[in-house]
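Every number here is computed from the coordinates shown, using simple stated rules; none is lab data. No experiment lies behind these values; they were computed from the predicted model shown. Cβ atoms are built from the backbone, for glycine too; each structure is taken alone.
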Structure P
Amino acid sequence: MSKKVAVILSGCGVYDGAEIHESVITLLRLDQRGAQVQCFAPNITQLHVINHLSGEEMPESRNVLVESARIARGQVKDLRDANAEDFDALIVPGGFGAAKNLSNFALEGAGCSLQPEVLALAEAFAEAGKPVGLICISPALAAKIYGPGVTCTIGNDADTAAALTKMGATHTDCAVTDIVEDKARKLVSTPAYMLAQSISEVASGINKLVDRVLELTHENDA
């Protein structure tokens, strides 16, 4: 039976939204594995807009849901309409949007908070014991979702790992081609572009993450 997976996007573009390679690889692998996918994004204004050619901030405003529709080819819904009961798993690609739009980790570090709709949905998956996949910088959200003691990875960046540890997470160093699993919480994470030097390396880790998340959805199958 085909599993239903919710994917939370955070805009469009590595510096101010969802990382496009990570998002597309996630969606591709889910499709290859026969999963039914629905993308969601919060209907909020981005923290800021970055010129991805120059890296400089631009004097304009963009909406996270509208920008996410670029990646999802229009097939994205307002996060407030997402219900964990309708899905078997949740996956959140990385990109600075996870740290700027889905949370304020980029600004507040260990003292960060999650966007309320993101937190509510992720907590619902956690409380239901449904598997969750967090990619790249998205594991920075893990301690706020699961509480102290959750195990995850952002690769091996010392400063980011220290922030995760300060929030109560247990950080595990991980190669870009591998995954870290918190078996008790059914949480799977992978470093992706926190470490990757190529899109192929990103795909290697994300494919493993998607495969493992889908395997976990079958644990309670009759």
Structure Q
Amino acid sequence: MFQSLRKPTMVSPADALPGREQAMPVPPAHAVLGTPLTPPYPDGTDEIVLGLGCFWGAERLFWELDGVVTTAAGYAGGFTPNPTYEEVCSGRTGHAEVVRVVFDPQRVTLGRILKTFWEGHDPTQGFRQGNDVGTQYRSTIYATSPEQLKTARASADAYGAALAEHSRGQITTEIEPAGPFYFAEHFHQQYLEKNPGGYCGLGSTGVACQLPTGVQAA
């Protein structure tokens, strides 16, 4: 999961790899939760796509939350359809490593998921997360509704203020409406469940996230 320490730059759409039409095959069920990885998801559930560095450790953060129905490791935010892991790591797809989080809003709030997101990594590092360097490791929130987008941006403002109080850097998180989500290869799905001693490069700032008024964390 490590990359060289050269300064990464975002690929342009014209220079991105062409990809392919075929979707990546994935297991039918989540290795921890036993729920489907692929749509359709149960009625009443909601979905958000989050990038916070290497998706191995990031995915585990969210499947451990009560009320999360399923999670999946994948790629989003770039230009190449149905990329492979090697293509994403080349920096020539524009994608971030992300986690699709499908949740029951009656059991876990969007605020709780965003709090887990902000406190689970350092969102001030640009195209890196700790020792993992590259555009694929950038911090991202891809919202699936206008309401999610508004809440995500408000939470970023609140957490940015908290970071400033602790003399931390400015948030570099990309917060945008969700585009296509592409599943990562089967061996990346729930990787740390299958490989308990596997690599996890996530590192917190140690600053607690106090969500803005009106956004429930419980």
remark   = Working back from 0.95 (FRET efficiency 1/(1 + (r/R0)^6) of positions 12 and 172 (r between Cβ atoms, R0 = 35 Å, to 0.05), computed), options P, Q, answer is structure Q
inquiry  = To test your reading of the models, identify which of P, Q gives 21.0 for mean count of other Cβ atoms within 10 Å over residues 36-43 when calculated.
reply    = P
Distance in nm of label points 7 Å out along Cα→Cβ at positions 100 and 148 derived as 1.1 - corresponding label from P, Q = Q
task = Of the structures P, Q, report the one carrying the highest value of relative contact order in percent (Cα under 8 Å, 6 or more apart).
result = Q
key: Which entry (P, Q) yields the derived value 3.0 for distance in nm of label points 7 Å out along Cα→Cβ at positions 20 and 180   = P
request  = Kindly point out which one of P, Q the value -9500 was derived from, the read-out being helix-only ellipticity at 222 nm (-39500 (n - 2.57) for each DSSP H run of 4 or more, over all residues; to 500).
outcome  = P
inquiry  = Quick check for you: by Rg/Rh (Cα atoms, Kirkwood Rh), for residues 116-203 alone, which of P, Q is greatest?
reply    = Q
